[in-house]
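J.: Next come the structures, one after another.
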Structure I
Amino acid sequence: MNREKEYIDFYRNFSKSIKENSAECLNLFRDSAFETFEKRGFPTKNEEAYLYSNLSDTLDIEYGLNINRLKFLIDKNALFHCKIPTINSTLAFMVNDNFYLPENQKNTLPKGVVFCSISQAETLYPEVVKKYFGKQSSKSDDKFVSFNSVFVQNGYFLYIQQNTKLEQPLQLINLLRSASPLMTFSHNLIVIESDTEAKMLICNHTADDVDFFANRLTEIFVEDNAKLEYYTLENSNLHTNNFSQIFLNQKDSSKVVINNLGLASNKIRNSIETDIDGSYADLLLRGIFIGSGKQETDNHTVIRHNQPHSTSNELFKYILGEQSHGVFSGRIIVNQAAQKTESHQTNKNICLTPEASMQSRPQLEIYADDVKCGHGATTGQIDNEALFYLQARGIDQKTARQMLLTAFVSDVLACVRLDVLRERLTLMVEKRLKGDNVHCNDCFIC
């Protein structure tokens, strides 16, 4: 691929500038990652994890890279009005890969919560960064991890110290903006220490109508008896390609909820790899993805149960219209030491048109003999009998169709445990299913 050579040559010519404008912890992995990328390049369809992924049109776009950290003009006062009413969250922004947390938002953070950039964190909390940074992502052989490590220059850092209960959620807006096509990278680190509780909402948006490629990598460490709820909303323009990689590590008696909602983008790829390294740990993994036009949505998950008495439950649902394309690849690995594991994986999909397509690959690898595990996938069309039933009771076809589709995804929305957020996301899903443009109230971005 000629584009690979361009990135290789670019790094050779500008590696000094990249390093000089980066957090030091990111430079530790950079040269070895470049050697890997130079040898292996981008993923192809010959690789299992990318078997059904169409990457060529996305990567062939000529994107710019902001390696000299030029500042984008932003109206911070307008930015920080982007908040879900009544959610009472602490609001921060990543504008491309620059982190912003205004003073009035810092004051809402309780004692024991640190929210800043990676470059600030390595100065303020060097021992925490050294202990955790790169410990999960460095195990991955995904080529986009290497690509990220070559060019990434910053990210955000969330550190919740032991025995801290975060009553109100944190809200982070990932905002892409540029006058010309732009590729951005971030490597984020979340550390949730023992006996803590936290809720986080990530919103992905674009402010300009140009081509974007966002490669966002996030490492999450949830220690003993800690709880984390992590929600993401993808609502970008149709020129945005968002490649998200989450590496999660859970310890004893930890509880994690990850719930993804994909409403609008050109291409979405979510990769979630989890190592459950503690007993009595619990993971709830959920996702809803609504496609139209020629949108592509690809979810790739790996859950490794490494210790006994842990549980995981995975449910992803797609509604695909027009010529949209969906991929789900889920893999559960129960290692020999993980006796008494209970793990379930389900993927359910509705294709609204003959041109919409879905590939699903649920997988189980079990090396322990005392477990309860199951997996399954179904893809079909809307239930015509149920549609006829509703119409026979005076409901018009369009409304009846929307009611059935909303009911189809209701069990995933029910797993959003913040009442205000669940209500808002439900309204956004209903509008999306009507074919309307979806806007967050009080958000200048969308």
Structure II
Amino acid sequence: MRAVLVPMALVILVWVGCSGSSPKVELSSEEWNFGELLLRQKLSTDIVIKNVGRSPLEIEGIRSTCDCVLIGEYPEQIAPGDSAILTITYIADAVGEQKKTVYIETNDKENSLLSFKIRGVVSEAAEIRDSSFAVLPFEFPGNMKVGLSVARSIEKMLVDKGFHLESGAPLVEKIKSDPGYLKQGTDELVRKYAAILGLNFALLGDIRDTPEGYWMRLFLIDTHFDYYIPKQILASDTASLISLAQDTVASVMDNLGSIESRLFRESIQAKWLRNRAKMMNKPAPPIELPYLTGGKGEFRLADYKGKVVLMHFFSEECEHCREEIEWLSKLDTLNTDGNLVIVAVSIDADDPDGVKRYIEEKGIDYPVLLLPFDLPPVQDAIMEDFFSGMTPQIFVIDKDGLIRENMVGFNKKLTSKLENLLKTVLSEG
């Protein structure tokens, strides 16, 4: 009997030893409730994938049940004790209650297929009631009376200017019930729910005591505009604070067009820099855009793997675009083996006939695509992260589908750099 038990004990010890050296996967969260979104809106969340085992964890694949869920980059392997952050983006492509799943496949034998649940509600955008305005309670710890006085004075001024004042209570209730409350940026939540409720404008802010008096921050949300308008006020006493707050908000509303134009220019430049930093030397997204000339149906970037693609965004009113188009017409000298594909994208979706006349006038003989206003939600989100809105703008995508350059503007220095890059990527592979 003893001779039999000893080998069995050895087997158990060997099995325990082997299992202890295996990878073991843990997720920081197994579900994401995004609350409420408007159709075509997108929202991202991060989850942490951790290897708490004793051997490398292989990420064999990550997939979702819907192309409305975009999966960020992830490593193929995570060392014992290490972790990786996975960004998941949901694009609201259908109205109603939504339930999606992301599956993560690993070499953890005890947990080889993990699921991450996504749920929430997608609503149609309400018709925005022009000039409707909600002033939210200003946060002022320890002195709510002052915050209320400032809010009431601003509301009176807005009514005198002809705005339609509405209660901020429904907006506050929506914000506080959102799963992202106190986690997500307040301005993002205000914008989202103001649009859902059909509000044109919302004003929020906070007040703090300082040795010199009061310091106040104001944030104006215009649901027709993508960026909030920030203002700061320093006042020595309550009366000055009320007066300055009224004057500041009145000035913003009186000059809203010029302020938003300036913010748009600044923001679009910042957006291009952010996009470029994220995209450089990374795989290009699966762009699909309709042909205006030079093809039928849709241009699919994925169909041109193995070729170098130069994608040029232009508009009719862009002066530098004309210079860039002339330069592009001379690139045939680099395309000796037919591996360079030049394609233009017009952003003048409201005037396709005018764009066709422009194409004929400029003698553009390469395909021209159109960036329409009504792209499907997923493709719309892809283009939002790809194209910053500035023209002229060029992308160089190599034979492996990696973005090797993204430039805005046109001058001889840029063209020289681009020509050298094109020679390099055409010679690769």
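Just so you know, all these numbers are worked out from the coordinates, no wet-lab data involved. The model shown is predicted, which means the values in this text are computed figures rather than measured ones. Cβ atoms are built from the backbone, for glycine too; each structure is taken alone.
J.: Figure out for me which of the structures I, II the number 1.00 belongs to, where FRET efficiency 1/(1 + (r/R0)^6) of positions 264 and 288 (r between Cβ atoms, R0 = 25 Å, to 0.05) was derived from the coordinates. Don't skip to the answer; put the middle values down first.
T.: Values: I: 1.00; II: 0.40.
Of the structures listed, the value fits I.
J.: Something else about it: Comparing I, II, where is FRET efficiency 1/(1 + (r/R0)^6) of positions 48 and 272 (r between Cβ atoms, R0 = 25 Å, to 0.05) highest? If you can, show how the numbers build up before the last one.
T.: Working: I: 0.95; II: 0.25.
Comparing I, II, the top value of FRET efficiency 1/(1 + (r/R0)^6) of positions 48 and 272 (r between Cβ atoms, R0 = 25 Å, to 0.05) belongs to I.
J.: Identify which of structures I, II gives the largest calculated value of distance in nm of label points 7 Å out along Cα→Cβ at positions 96 and 200.
T.: Details: I: 2.3; II: 3.5.
Once distance in nm of label points 7 Å out along Cα→Cβ at positions 96 and 200 is worked out for each structure, II has the highest.
J.: Out of I, II, choose the structure whose coordinates give P(r) over Cα pairs in 20 Å bins from 0, in percent equal to 25, 60, 14, 0 when calculated.
T.: I
J.: Please state which of the structures I, II yields -11000 when helix-only ellipticity at 222 nm (-39500 (n - 2.57) for each DSSP H run of 4 or more, over all residues; to 500) is computed from it.
T.: Computing helix-only ellipticity at 222 nm (-39500 (n - 2.57) for each DSSP H run of 4 or more, over all residues; to 500) on every structure in I, II gives -11000 only for II.
J.: Supply the structure label, taken from I, II, corresponding to P(r) over Cα pairs in 10 Å bins from 0, in percent, for residues 136-335 alone with the calculated value 9, 35, 37, 16, 3, 0. Provide the component values of the computation, followed by the final result.
T.: Values: I: 9, 35, 37, 16, 3, 0; II: 7, 23, 26, 16, 14, 10, 3, 0.
Structure I accounts for this read-out.
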